[in-house]
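These notes open a run of structures that come right after.
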Structure 1
Amino acid sequence: MSSTDQKGHKRDYQIDSENKISRRKFLKLSTIGASITAWTLTMIGLLKFPKPALLPDVSNIFKIGKPEDMPVGTKKIIEDKKVRIVRDGDGIYAVSLICTHLGCIVSKTSKGYQCPCHGSKFNERGDVVAGPAPRGLSWLEVSQLPSGKLVVNAGKKVPAGTKYVV
C-alpha cells in the first residue's frame, strides 16, 4: 500500500500507528539494554578475577629412585612420563618415548621402538632406523639430588650417549 507524506511525496509503506515506536523510546530502550550488557560483562569479569588465568604446569623434573635400586641391566619404562630409563655398565640414561616426527608416543617392539602414527622405527638407544622421523629419540638429563635419589629433567635434552655415571 502506498501513502503520501506532508509534502506530497508518495511512500511505498503502510503506517501502522499501533506498533509505531518513538525515537525517544527507542533510544531509552537501547540505553537500558547497553547498560545491562555492560554491567553483566563487568560482573562476569569480576567473578573470573580471583581465579588464576594460568594453571600450574606439571613439572618436567621427576624422581626415578636411588642408584642402588637399579642394578646394571635395568630397563624400565615410566608410562605417565613417556620416558625409558636404562642402566648399563657405563651409567644411567633416560630416553624420551615421544617421536621426533610429529610427537606421537612410540611403542616397544622386539627390535626397539616404533611410532604408530607414521611408522618411524628406532633402535634400543633411540637412533632412527627407518621412517620419516628427522632424528633419533631425545635423551634427557639425569642427575642426583643431595638425598641420593636420581631425577630426570624431561625439559632438558642432552646429546645422545650422555649417561649419568654412578
Structure 2
Amino acid sequence: MFEDPETWVAIAFVILMGIFAYVGVHRTVLKALDHRSERIKAELDDAMRLKEEAAKVLAQYQARRASAEHEAAEIVASARAEAERVAAEAKVKMEDFVARRTKSAESKIALAEAQAVADVRAAAAEAAVQAASAVLMKQVKGKVADDLLDRGVAEVRRKLN
C-alpha cells in the first residue's frame, strides 16, 4: 500500500488540506468568493436598473414619435384642405373673370353694333337728304322749293337721327 504512488498522493493531499485549514486559506477563499458574489449581484442590480431606465426612455421616444407622426398627419391634412380651398377659390375667381370678360366683350360688341347702326342711319339720312335735295331742286323752283327743301331736310334728319 505505501509503495503505491496513489497512496502517497492521497497522504500529501490530506497533509496539504490540514495546512490550509490551519493557516485559514478556506476563510480567504470563502471571502473572495463572497466578494465576487456581491460584485456580481451589484452588477446585476445595475444592469436591471439600466434596463428599466432604457425601457422608460424607449417608451418616451415611442410616445414622442407617435405624437410627431400624429402632428405630421394633421399638418398634411391641413395643407391638403388649404390647397383644396385655394384651388376652389382660384376656380371661382377664374369663372368670375371669364364671366366679366365675356360680359365686357358682349357690351363692346353691342356698343359697336349700335354705333354701326347709327353710322348706317346717318349715312342713309345724308344720302336721302341729298337725293331729296337733288330731286326737289330739279322739280320745284323758287321760294316754295326752298321752304319745302328746308322743312323736308329737317324732318328727315329728325326722323333718321
Structure 3
Amino acid sequence: MLQFLEKSCALVNQVAEYLLFGIGLSMALLVATQVFCRYVLNTSLFWSEEFARYMLVWLSFLGATVAYYRHLHPGVDTLTSRLSASKRRLTQLLVHVITIALGVVMMVSGTQFAWFVRLQVSPALSIPKWIILIIIPFCGVLFCIYALLFFLKTFQQKSP
C-alpha cells in the first residue's frame, strides 16, 4: 500500500512540476509579449493581464503542493531542533495531520466557492470562473494525499 502511494505521489508530483514549468514559461512569455506590444507597438492585449493573473493563481497553488512534497516549504525549526527524537517525530506527525486538515478545508471551501461562482464568467476571457478556481480543491486533494504519505512514512519509522 505504502509503495503504491509513494509511486503515485511521485508521478502526480512530476506532472505538477511539468505543469508548473509550462504555466510559468507561458506566463513569462505572455507578460513579455504584453510589454512589447504596449511600449513598442503602442497597442495592448486586453486579455493578457487577466490571463496572467489566473496563471499566477494556478502557479501559487500548484507550487505550494510541489514545495510540500519536496520538503521545500518554509519552516521554523528553532523549537523542533531542541526536542528529543521521539518528540520531534510526534511533532512531524502533528504537522502532517494539520496539513490533512488544511487540505480538507481547501477541498470543501474551494468546492463551495467554485460552485458559488459557477455562473460567472471572466470579463476579458469569457471563461467560467469555476475553471479558474477548481485548482483550490484539486490542490487540497494533493495536500491530503501527500500528507497521508508523509504521515505513514513517519509513523512507520522506528522510534529511537
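A few notes on this one:
- Source structure (of 1, 2, 3) for distance in nm of label points 7 Å out along Cα→Cβ at positions 23 and 135, computed value 0.3: 3
- Source structure (of 1, 2, 3) for Kirkwood radius over Cα pairs in Å, computed value 29.5: 2
- Among candidates 1, 2, 3, the computation of mean count of other Cβ atoms within 10 Å over residues 95-102 that gave 19.4 used structure 1.
- Which entry (1, 2, 3) yields the derived value -5500 for helix-only ellipticity at 222 nm (-39500 (n - 2.57) for each DSSP H run of 4 or more, over all residues; to 500): 1
The numbers here are math on the coordinates, done by the rules we state, and not lab data. Predicted, not measured: the structure shown is a model, and the values here were computed from it. Cβ atoms are built from the backbone, for glycine too; each structure is taken alone.
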